[in-house]
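As structure tokens, here come the structures.
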Structure P
Amino acid sequence: MSPQAAHKPHGSAHRRSVALFGGTFDPVHSGHIAVAQAAEKRFHLDAVYFVPSSRPPHKSKPALTPFLHRYTMVALACAYYPDFHPSLAEAPTDGATPPVFYTFDTVRRFRREHPDDQLYFIVGADQFLEIPTWKNYEGLLDTCDFIIASRPGFRMEALRLVIPPEKLGRAKSDDPNKIVLRKSTIHLLTTVSSHISSTEIRMRLERRQSIHGLVPAPVEGYILGQALYR
């Protein structure tokens, strides 16, 4: 399956609303699924593409579980949700050393291939606060809308602090969970929050502790069957 095949539209005539959900997914967990479900409901999404990163710039290569395992876990997690799709957009090719992928390039490519889609990018609140360190983040803010997965106690004003003032739109939103930019919109998703983290799951597995309920059941079975994170 090619990266392009992971993004094929379903032939619907209306303008699709699509979200890209990027991350290492090491492993994908129940919190990721809950965020995607909440975003799908809130923004009437036609599709959510989970995009496991091959080798993101902020992670060292030895620390990541091989891409094939992470992609397989994402595929298993998406299997019961008809509008959730695993994506190979950042898959390594030809057995080569996984290249570094940048969110800006992935989003721009998707935008080029599907110019008529309403495009969102789902990211956690803490990750968005680091956006000034991302490649061409100012250009990224112009390319798509953002759905920010909140956490308990998170304040909207924290998002404003990392947005360049020149990117802010002139119109003020009446929605306290929305920031209108000149070419896009930032949405804070407050209907779901999760304390689950991939780091916690890996630590529990290293200590031979149960992860039941922290990851989708098929993912738990795969992790245990493959003896991952031990």
Structure Q
Amino acid sequence: MDTNLITIIESIGIIAFAITGAIVAIKKGFDIFGIIVLGVITAVGGGAIRDIILGIEPPFMFQNPIYVILAFITSCLSFLCVRVLHFKFKKKRRFFSDTINFFDAIGLGIFAVTGANTAIAKGYGDMAFLCIFVGVISAIGGGMLRDILAKKIPFVLYKDIYAIAAIIGASMFYYMQKSGLNGMLCVFAPIITTISIRVLAPIYSLHLPKVVNFEIKDE
């Protein structure tokens, strides 16, 4: 994948994930430092886990801090926007929820693809499971760290179609690449598919099966 294209789409993903981290921190009542920390960790956390799995030392976020700086600026701007405009939000809960879902979907789609691409670029192109796994962990890792720090059950474990969307996106990218299809199609088709699944899941109340109304009384 072209290096400039990777930089552009990853920058979009960083911005998207930083916004979700900042919004979650704002909802939890964090101060500006906490908002920045959560925004940055959400944005670069998945990539750091990816690099550790692939043996990239130090992780790319330390080799080139441009993504950390971008996440920092985005978190600050998110804080300022909410602080200035919050009185105009008539339905704050719905606004925050929709904002998180929308930008989370963008980050999820982008990092499912770029994570798998990083594994391929590092010479693991013949290891399908590794490439897809790295794509998925790149996509969901930052969000999991965000939720843990915010004292929430990680979103991926219980709500909507989340990890499944990332698995589909990473798998599409990997097998389309292996099939030798057009480079731009290999990139944007999986990203759009992942975003679409993630956005439509809460709209149509799509969930994985789970046990409901199940209670065990303590003895």
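Each value in this text was obtained by applying a stated rule to the coordinates, not by laboratory testing. Remember, it's a predicted structure, so these values are computed and weren't measured experimentally. Cβ atoms are built from the backbone, for glycine too; each structure is taken alone.
Miscellaneous remarks
- Identity of the structure behind 0.60 (criterion: FRET efficiency 1/(1 + (r/R0)^6) of positions 132 and 148 (r between Cβ atoms, R0 = 25 Å, to 0.05), calculated), options P, Q: Q
- Source structure (of P, Q) for distance in nm of label points 7 Å out along Cα→Cβ at positions 140 and 180, computed value 3.4: Q
- For the set P, Q, ranking by distance in nm of label points 7 Å out along Cα→Cβ at positions 84 and 124 places Q highest.
- Given 0.70 for FRET efficiency 1/(1 + (r/R0)^6) of positions 28 and 68 (r between Cβ atoms, R0 = 25 Å, to 0.05), calculated: source structure among P, Q: Q
- Parent structure of the calculated result 3.8, given that distance in nm of label points 7 Å out along Cα→Cβ at positions 116 and 172 is the read-out and P, Q the choices: P
- Entry that produces -25000 once helix-only ellipticity at 222 nm (-39500 (n - 2.57) for each DSSP H run of 4 or more, over all residues; to 500) is calculated, selected from P, Q: Q
- Value 17.4, 54, calculated as Rg and Dmax of the Cα atoms in Å, assigned to which of P, Q: P
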